[in-house]
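What follows is a set of structures to go through.
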Structure I
Amino acid sequence: MKKLTTASPNFRSELDKLLAFETAQNPETERIVADICDDVRRRGDAALIEYTNRFDGTSAHSIADLTLSQSELKAAFERLPENIRTALQTAAARVESYHRRQKLESWSYTDEDGTLLGQQITPLDRVGIYVPGGKAAYPSSVIMNAMPAHVAGVPEIIMVVPTPKGERNDIVLAAAYVAGVTRAYTVGGAQAVAALAYGTQSIPQVDKITGPGNAYVAAAKRRVFGVVGIDMVAGPSEILVIADGSTPADWVAMDLFSQAEHDEIAQAILIATSQTYLDDVQTAMNRLINDMPRRAIIEASLDGRGAMILARDLDEACEIANHIAPEHLELSVENPERWAEKIRHAGAIFMGRYTSESLGDYCAGPNHVLPTSRTARFSSPLGTYDFQKRSSLIRVSEQGAQTLGKTASLLAHGERLTAHARAAEMRLSD
């Protein structure tokens, strides 16, 4: 991992170079995705089947071969060992409980002249959730994407998940059963995103697509945005740990590994106020790495984008964190609530030495779909509110039309929109 210190006059430029991630769209990827999306839009099921067979090594002849029934999802759940079933149900229940508290409710009020104003909240009609199925299986992604949609009251939740070589993962299918997925298809990649966005002969068009994926999935989500809504275009996973030296070095080392093992371009950064503690964590990492099955990925991640930063104090560490705006921020310090008040930009804040980021990934309750690549400066975690719409309510009374009409008339004439003005004036009693 790179070693940085805030005492260096070049610290900020060195940090920004480390944070820089090439988000420019790859022209070749964009071209391939454009062709796939256009083909699926034109030919529907036939194109979807062809791409699935080509990219996933399957031999489907119809959409029926790529469809998972509710009975199959239930059977997958029942095949799992009891302890895994219980873990899925526990995680789903905690995620559901948390997201129920996010649910928006309709409201209205009536002002002095009898005019009613308000906001009506309604769920989306149909959503699609994309679940990755390449380097690993992600039942947690099923729960985190489907459960808030279920809580919001979305009637139809359609899951797509690639199954390379046709191998279906029982725990992913079981998670879909537990989280209330209503339809599921074993398709992935840009072709799955296009099918959800445009609809095919067998797969209905959705209103919004959520869930992470590879570069082709991200490019497809960018392309279809506007036809449907999307949650975000996610970048590589990130963790930033701020430590005051009170947490065992082994714990922090493993927390850094937990994000680095996602991908070679994931980012893990540690900020501490003691060089001795940074050295202790490095020593722990050198020892613990030998037991990591994904050692090569972890080492590539830490070597390419990882860093240890020596800060003057925790106040400075928090300011650095606000600049980084990390996806996951661990405050592995005494009195973490005090320092959390200083954090303005982070996807999720994990407070205290016992709060490992991995608990948030699976079962703490808050959503693990979080803004990456410094977008936490202006965006938020996926939540129930992402599956709800707001409609403004306006019911103007006769009395209200007299005052509001005059105001609207003056402003409309100022904009030279005569019909606007006269529509308001016709309702004036004088």
Structure II
Amino acid sequence: MAKVERNHIHLKSELPGERSASLQRLREQHVPRGPFNTSPAFIDRAEGAMVVDVDGNHLIDLAGAIGTLNVGHCPPTVVQAIKDQLDRFIHPGFNVLMYDSYIELAKKLNDITPGRFEKKTFFLNSGAEAVENAVKIARKYTGRRAIVSFDRGYHGRTFLTMALTSKVKPYKNGFGPLATDIYKLRYPYYYRKPEGMTDSQLDQFLIRQLEDFFIGEVPPEDIAAFILEPVQGEGGFVIPSPYFIQKIKEICTKHGILLIMDEIQTGFGRTGKMFASEHFGVEPDIITLSKSLGAGVPISAVTGRADVMDAPAAGEIGGTYGGSPLGCVAALEVINLLETVNLVNRATKIGRMILTKFKEMQQSFPVIGDVRGLGAMCAIELVKDPITKEPNKELTARVVAECNRRGVVLLSAGIYSNVIRILSPLVITDSQLHEALSVIDEVFQDLTEKG
């Protein structure tokens, strides 16, 4: 197979280059091994979907800081809004001195998030913080203790959120004991459903299991909330049916259980809707937001029904840096970009391009067991055999490493670590995306030919 013509990727050196390698040695000396790094490169500057590392190598970013950069690296209007804010004040602390951007952003999120009811919003720093506070609010409002999450779900790795998260290694191993009153249900995974079962039958089977769950694990009157990702992120971009999500909502409503939608990775246009919940025709009681909300400035939000959000008394929720002015002005510009440049529709086009290429590759490479996606949230699942569907974790790691070495910043995912996922900025050009996908194709060709 001919090598891909590079119009955007320019490599002056092998990755890592000399300067990146030097910084990596310092990293190993001064930073603990716990924080994982996907790319061997150290970044110098970036714009849109392009990154330049400290050795002058030009890379295409298909990771987007794990879904944080839907509007791309350094969007000019966001950068300018942050600069203007720096000239006024940096952080008076909303708990002490209030500022208008906090209120404006809360109002905007109340307006654009799913739900035809009065809503309220408050802000924090990270996705995990948003989830923890959503749980606190749900327990306060309902007076109940139990929280139910779903297998393969990822909600963070802080003390409470790692109990909600499924994957043991690397997120929970050795960090116990975990928070109590956390329970898990099964989530549909159609690619790995039992042989002979249809997608619809799997949905119905999992819904029927809920009755046994209420009998054998925890009664519904003790459950404060169900929390789920409308599309599972770290779990492997697993997409449920609208029927399944709607039935979960019906069961929650029947028993007075709140439904928390974790849209930290799926929000802000990623799936071809502003929020993935809109694909499923469900209005969550609470929604958690972060990642692409601030274009890389740390900020997260909890938005929900006004009566639910008002359950905690003054001082019972909040934090020193929650809703920083820099995060608020950045987020307002992010939302403006998504709406005015119509990046939500762009996500749908990007998704079609990615899935078309992945399905074409699937015909050539039997190791690609499944191709799936919603909007620009797309993935391929690698297997050792298309019949047995045994996960191919080893090849996945090799593909990701080699793509990064060749100038395409790429991530893996999945409960079995055998999924390659695409979270490119939505501002990526067609040319950049085609080149990056061609590099992935080239890597598959080279690695599968070599065994």
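None of the figures in this text is laboratory data; all of them are computed from the coordinates on show. Predicted, not measured: the structure shown is a model, and the values here were computed from it. Cβ atoms are built from the backbone, for glycine too; each structure is taken alone.
When relative contact order in percent (Cα under 8 Å, 6 or more apart) is compared over structures I, II, which one is greatest? Walk me through the intermediate numbers first.
Details: I: 20; II: 23.
By relative contact order in percent (Cα under 8 Å, 6 or more apart), the leading structure of I, II is II.
Computing Kirkwood radius over Cα pairs in Å across structures I, II gives 22.8 for structure II. Computing distance in nm of label points 7 Å out along Cα→Cβ at positions 12 and 276 gives 3.9 for which of I, II? The read-out comes from structure II. Consider the structures I, II: one of them gives 24.8 for mean count of other Cβ atoms within 10 Å over residues 236-243 as calculated from the coordinates. Say which. The value was obtained from structure I. Determine which structure produced the value -12000 for helix-only ellipticity at 222 nm (-39500 (n - 2.57) for each DSSP H run of 4 or more, over all residues; to 500), calculated from the coordinates; the candidates are I, II. The read-out was computed on structure II.
Comparing I, II, where is distance in nm of label points 7 Å out along Cα→Cβ at positions 228 and 300 highest?
Details: I: 3.0; II: 2.1.
Once distance in nm of label points 7 Å out along Cα→Cβ at positions 228 and 300 is tallied for I, II, the winner is I.
Among candidates I, II, the computation of distance in nm of label points 7 Å out along Cα→Cβ at positions 28 and 388 that gave 4.6 used structure I.
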